[in-house]
Structure 1
Amino acid sequence: MTEHQAPLLAVIDMQRIFAEPESRWATPGFDDIVGPIQELVTAMAPRVVFTRFVAPDQPHGAWKDYYEAWPFALQPADSYAYQLVDSLNNGQPTIDATTFSKWGYELAEQVGSGNRLVLAGVSTDCCVLSTALAAVDAGVHVQVVADACAGVDERTHRKALDVMNLYAPLLEVVTVAGLLERDGLEVQHQ
């Protein structure tokens, strides 16, 4: 891999459990970010990975209390709820994690020598934020695509972006258009 390796796009937790209105974890704005994420995936392929938040087989520590509060979520990783939404289930590599942060060995390996990670997905104020800060601590330049992320509501989405802006220049909040223009990427419309 070269020093000028393209950035890696990590699409965080675009799963049915966060998409479907009847889910207790439904994320308002989920449907609004599918299009922008598809645009990023098309432009940044093949350097794309999806992540999934999944429940552990046996919660431990503070996670026991968490799943006592959210018992419906204690489902196997192959359950319907934990699958990626159909519109984004396109065979890209997927990393599963039982933690809010998706940063770890597998994602670090995918980032590789490019040392630049682009994040999109849900929720801005939980898994995206946790992943971004862990990656920054590991010395990776992180870009969070604001209009390709959704939070539990617009207010907390904005607050999370404001917090992440405090980590500049290690972490940068960008837009889809700004990122694609700056990197000279364009989407091939079919």
Structure 2
Amino acid sequence: MTASSRPSPPPEDDPEADPESVARAILLRQLTLGPRTRLQLERKLRERNVPEETADAVLARFEDVGLINDAEFARMWVRSRGESKSLGRAALRRELGEKGIRGDVAEDALSAVSDEDEEAAARRLLERRVRDVDRADPAARDRELRRLVGMLARKGHAPGAAFRIAAEVLDADGSAPPQ
């Protein structure tokens, strides 16, 4: 293979490539893997030693053309994670914050989750996870109730709502002690 027929190395592997080409190549590769927030992409460029001014300029250009859109990412993330993981608003807010989405952008995305949606997701999760308990053993019911409430709390659901929903699901399951 001659030197002219050899494929050229990717820009980030070429020590003589200009930083802007390197930054663009890194961002395009990251975005082909899936949507990313500006903060996630900034971190990736920093890891790859792209100069800060170059990174800022390329990131701004990608935002201008719509390849980076934190508001759209936040809406997609809330919809996806809320449905697939039955997460409450608190957990979704925390995850968005970890990805660099805070303030009004995060709150706008979270506003798409109604109280009814959040409760329905919690109920679906618990209905799949509730265990049969001995109806004659109140301690067994209490243990199961605590387990279910803990599960919802870890998923970012408010404590009062978690307790109420868990008790309702547990009682609907026929696990309530006889009255």
Structure 3
Amino acid sequence: MLNWKELYSECVNCNKCDLSKNRTNMVFGEGNLKSPIMFIGEAPGADEDRTGRPFVGRAGKLLTKALTALELTREKDYYVCNICKCRPANNRNPFEEEAKACIPYLRNQFALVKPKIIVCLGAVSLRYIMGNNYRITRDRGTWIERKGCYMTATFHPAAILRDENKKRVFWEDLKSIKNKYDELKKEEE
């Protein structure tokens, strides 16, 4: 397992797939490095590629606003990253070979953060984290436990921007995540 500095260096110098050829910036991850919650999206968008920071575009701002309303902050309560560290052209979903090239980096991030809660943001993240048997519309909001880590999924915030009808269930999912976080904090006390 690589430490944070080594892992960042590996990612910024990575050329394991074609996404590296067109990136402006590698988008590593951000937040509390010892956070109890890890949010995982699929891949950076245009704003993320431009800034090198995850979830800073319209969808990221929506996520941050919703989590702030639940008194969760990136600096203190969660770490946010993506399956792929480089932007796919036109914000398409990552191809399987692209995702598989980056998954070892994500596993290393998970091992360093050691979160108690993983939240898959969207169908792509759900598939690569929880498996092919899961479907975002059917399984979002449900919890599973693996090796002491609680996992759930919700819609990607970009999906909320495209379809306002998903907003209510997205909010309910986020409240469930906050409740699980509070429950785990009480157990530790």
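Each value in this text was obtained by applying a stated rule to the coordinates, not by laboratory testing. Here the structure is a predicted model, which is why all the values come from computation and not from measurement.
A few remarks follow.
- Value 18, calculated as relative contact order in percent (Cα under 8 Å, 6 or more apart), assigned to which of 1, 2, 3: 2
- When helix-only ellipticity at 222 nm (-39500 (n - 2.57) for each DSSP H run of 4 or more, over all residues; to 500) is computed for each of 1, 2, 3, the one that comes out at -9000 is 1.
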